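Structures follow.
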Structure P
Amino acid sequence: MNKIIGILLSFIMLSSTGFAKELKATKGPIFSDYGPVFKIDDRDQALPKDFKYRVFFDITEAAENTFSLNRRFESVARFINMHAMNGVKLSEMEIAVVVHGSATRDVLTQKAYQEKYLDDNPTLDLIEKLSKKGVKFYLCGQSLYFMKFDKNDLSPQVDLALSAMTASTLLQADGFTLIP
């Protein structure tokens, strides 16, 4: 019990010094609805000038439930917001997302999602917004058919790959860095 009280007192003291206020995450500048980040002005590692961020995210797990946004997709918006907030232009970021496993459900059209899960796809809005900013999406064909869906069930922003392994191999061969 004393340990809990000590932790609470430490938190109160930090909050009263303004420390908690300084750590407030903000959204934007690219996505105002997604991807909260912290501005880090006192970082020791400088961001290189004229650097092209060629990265891809590997997303294999679905959202916790069918009515929640898949936070793994929000990490893509967070990556974009955090770099844009620190002076990296959107044109200096080339981003792809490889989706497989249970996350397959999160890239379905509203119609397919509603038929299967009786609810709207809560991740689809974010996928559409990411796509409009140039993010490319690839879905594992093996996962799609294993989960008994069809290519017509995919959001139009998503390209069907032979497999996630194939898409990952091709992206890495093309100079993309994996962000697991």
Structure Q
Amino acid sequence: MNSVDKAFETQLSNIQNKTNKSLDDLFAMIKSSGFEKHGEIRDYVKNEFNLGFGDANTLAHVFKKAQEPPAESSDAITIKVDEIYSGSREPLRPLHDAVMQAFSQLGDFEISPKKTYLSLRRKKQFAMVGPGTKGRLEIGLNMKGVPATDRLVELEPGGMCQYKVWLSATHEINEELLNWIKIAYGTAE
């Protein structure tokens, strides 16, 4: 266990000692409070258990993380993808599946479902895939030093990705896109 993990475990132990409650008990109380947003949970545990901001923030984070399905669970990913591509976004599902098939040819990576997209990670996020605007699929790519084109749009610094590509049809999953995907994948090792 590295020093950061050890400090985190110590903080959780201290929270349990301060509140005189186990994490399971704390989680049950948070769940019964009805609060769902991180800030609401943090403020609730801060006031309810007289915790400092840091401890309350950590407890809220750990609780929220515990409520998420494990990233490795293919069932959880399938459920989330079904949610993302429901309703008016349903026609984009075959295009999403074709893009994910292209990504799967690269090698191992983790899929982390978010509220409206999938984050694809190795040691760090290298791509995002989800419904975009105007009935298109949006692919965000993290890579540096690649010249932008009409198709590969460079984004403002500080965002979640450095580039975006929009797709409307499976024929757009071509050699050019696959090359950009390989570059992004390679920079996330």
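Rule-based calculations on the coordinates, nothing more; no lab input. On a predicted model such as this, the values are computed, not experimentally measured, just so you know. Cβ atoms are built from the backbone, for glycine too; each structure is taken alone.
Quick notes
- In terms of distance in nm of label points 7 Å out along Cα→Cβ at positions 91 and 115, the structure with the greatest value among P, Q is P.
- Label whose coordinates, when relative contact order in percent (Cα under 8 Å, 6 or more apart) is calculated, return 14 (choices P, Q): Q
- Computed 1.9 for distance in nm of label points 7 Å out along Cα→Cβ at positions 67 and 123 - originating structure among P, Q: P
- Computed 2, 11, 19, 23, 21, 13, 7, 2, 0, 0 for P(r) over Cα pairs in 5 Å bins from 0, in percent, for residues 59-162 alone - originating structure among P, Q: Q
- Origin of the value -11000, where helix-only ellipticity at 222 nm (-39500 (n - 2.57) for each DSSP H run of 4 or more, over all residues; to 500) was derived from one of P, Q: P
- Origin of the value 0.00, where FRET efficiency 1/(1 + (r/R0)^6) of positions 51 and 171 (r between Cβ atoms, R0 = 30 Å, to 0.05) was derived from one of P, Q: Q
- For Rg and Dmax of the Cα atoms in Å computed as 19.2, 59, the structure of P, Q it came from: P
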